[in-house]
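Please go over the structures that come below.
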Structure I
Amino acid sequence: MSVALQNESITDLDRYMVDLGHAARAAAAELAYAKPQHKNRALLAIAAILDQRRDFILQENSKDLEAASKNRISDAMLERLELSPARIDAMIEGLQQVASLSDPVGEISELRYRPSGIQVGKMRVPLGVIGIIYESRPNVTIDAAALCLKSGNASILRGGKEALHSNQAIYQCIHQGLKQADLAEHAVQVINTTDREAVSQMLKMHDCIDVIIPRGGKSLIERIAGESIIPVIKHLDGVCHVYIDDQADRQKALDIAVNAKTRRYGVCNAMETLLVAEAIADQIMPEFIERMSAAGVELRGCERCQKYDNVRINSATEEDWVTEYLAPILSIRIVDGLAQAIEHINGYGSHHTDAIVSEDYSRTREFTRRVDSSSVMVNASTGFADGFEYGLGAEIGISTDKLHARGPVGLEGLTSQKYVVFGDGNVRS
């Protein structure tokens, strides 16, 4: 089956999308039974080709950056779009780490004998064909391809128009690596058109695509969740919190809060609201304000916050508590204690990632039980909410849904389970 790889060749979008879908379905049937060593060989081949072609990738990325600057896209989007030697190194490392992970496909768990003499267990199987729609970040192309490939799934990837050159440069490396490893060359496909109608068509291709995973801004994800007739694994936004308890170690608290906000602004695991227990606020607020001001972060706080500095802390509105800034802006609220902090997080948060800083074991246990988020952290920055940091090799995204996967979605999250039954001539009476 021939699928056009060049944008100039796409004159019939309907035909192009149908061909992509059929090619992906055929590849998925082959990939589901591929041996782990064959999939690993492809991943390592792609890593080697990325390393060899890094200058070309950076050159193509510069075209996207130049066009994005002319179109005046936000600093957060520019930061996500930009590739660097270090980010290419991280992409290569991610491929190598995914290759080193255990293959979940075919794994049998919970095998037990029943009174009838049969053995019943569960076997991990691929989902099939995964459609991934994302904005800006070209590294998602590699993360998605690697995780789908290792978990036995074919993938159809649709990156944002602002990253077209970068994504196609990376796709060339993927395509070449698949061919070198003698795997189905359509196991990974990157849509090569900026036509928005391609996304609409993807969301209707239930005969070819088994699940859709969107990565991007809230408006994109809301649109996809609203239009798709295919199951969606998603998170709408990352309104992440750090709560500094009155039993916190002061230095740990300051370092964690500063890192959670300033490590990177344009990522979904960045802290957007800091909650501070009133009993420790005098020890935390003055230095925290100084460090945030030095980093150029705009502060918006409650009335109790403003008493510490009503010049550098603007008045927060109700909207601030539910806003994912993805920018050097932070909202701060001083709370009575643990109970009010948990109430705030569960009421205003997005169920993404929330952290407590405290040396009190019983309070940290209560926080982890009662905060309804996909990742809950104790004495650690929210920046660790990441598939790579969790040992997943990479992630396809972070799900704040409760079905079918939650939190960073790695290999296991891209598989399902089927029951397997073993007998020895058993018949049911």
Structure II
Amino acid sequence: MDIRTHVLEKAKQAKQAAQRMAVVESAVKDSALRAMAEAILDNRAAITTANEKDLAKADEYGLTNAMVDRLTLTGKRIEGMAEGLREIASFPEPVGKLTDMVQRPSGIRVGRMTVPIGLIGFIYESRPNVTADAAGLTLKAGNAVLLRGGKEALNSNIFLAGLLNDAAKSNGIPDGVISIVEMTDREGVRHMIEAEGIIDLIIPRGGKGLIKAVVEGARIPVIKHYEGNCHVYIDKTADLEGALRIAVNAKAQRPGVCNAAETLLVHHEVADAFLPSAVEEFVKKGVELRGCKRTCGIVTDMKAATEDDWYTEYLDLVLAVKIVDSLEDAVDHINTYSSHHTEAIVTSDVLSADYFVTAVDSSSVMVNASTRFADGGVYGLGAEIGISTDKLHARGPMGVADLTTYKWVVYGKNSIR
């Protein structure tokens, strides 16, 4: 079967499942989600085996250590997938809510009802645990999902998608609500994003090249999970001991994820006191540092940063460092170079924190907290299907509520106009 036929057949089957999902009761969805969680725990060994097949090709695909970390399904991550599904099941029903009902002079009552989006095409790379997140969130919101993962996680994704669809089907969910494109040819992405009238929304989650290709070629709406060029700014009033913990955590705790910090900004008044000890800790963690001219004047053996470094999402143990003259300069740098994902300020001054939160144009803004907290599960969403760096229709970590839309509902009494 050619790739176009494969994609369109999968999409059409999933579209039919999505139409049937619109009337599935909340109790049935929640029962299915709990069954999906149990299926993951009952099949831990098989999931690990599928994942090991993918890991065996890591060198062949040229994956970095950080990318291998993203690909690996540890026992804790497998349990985390199940826990995320259980938490999603516990959330209130997002579909069918009538809000903003008003009585009009004509006698009609008008309001808005939350409804599923329909069939969501989810295109992603590297992280197979995201398969469970996407399946659970879309199902809870009454949608179907057509998954298309990267070749590096093919075995893991195919096994998980089949496992979750079967568990859902056995508990009253239409077959095909969770489906996957089993071919990883790049041409498959093109056919998905051109499936106008079949797929209702595309959510791409991956590197800059993937996002660019999807946005430029899509004929249907796209919500971008764009790159995570995240910043930590150390203000002149920061508790420097706490600032060091936050900066090191934001960069080194898990460098291959989108909410890891890529640039450290330091106010010039604390640079001499902060940078030497910070550099020492970063070096212990194996972080390569690239500094501006002023930074290199304090730490003389640091590699010089280039203009490209300020734009770069490294997804690795590399950090750009810049000394700034003021809070305003830090905000200007962030708004110029960031991907509008997540930024953090470390400060003891309430006014500085308020200015930063108001002025920084990113989907998540942290005050005295690591950028690593920018995560749907941490925010209480159960999981996330992505972190939108757009401003419409969703922004930041996308949970169940972000996978619904609304329609207008009008009630009358034999009303005519």
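Read the figures in this text as sums done on the coordinates, not as results from a lab. The shown structure was predicted, so the numbers you read here are calculated from the model rather than taken from an experiment. Cβ atoms are built from the backbone, for glycine too; each structure is taken alone.
Numbers below:
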item	result
Origin of the derived value 4.0 (distance in nm of label points 7 Å out along Cα→Cβ at positions 22 and 102; candidates I, II)	I
Structure with the greatest value (metric distance in nm of label points 7 Å out along Cα→Cβ at positions 222 and 310, set I, II)	I
Comparison of I, II - label where mean count of other Cβ atoms within 10 Å over residues 302-309 is highest	I
Structure responsible for 2.4, with distance in nm of label points 7 Å out along Cα→Cβ at positions 14 and 254 calculated and labels I, II on offer	II
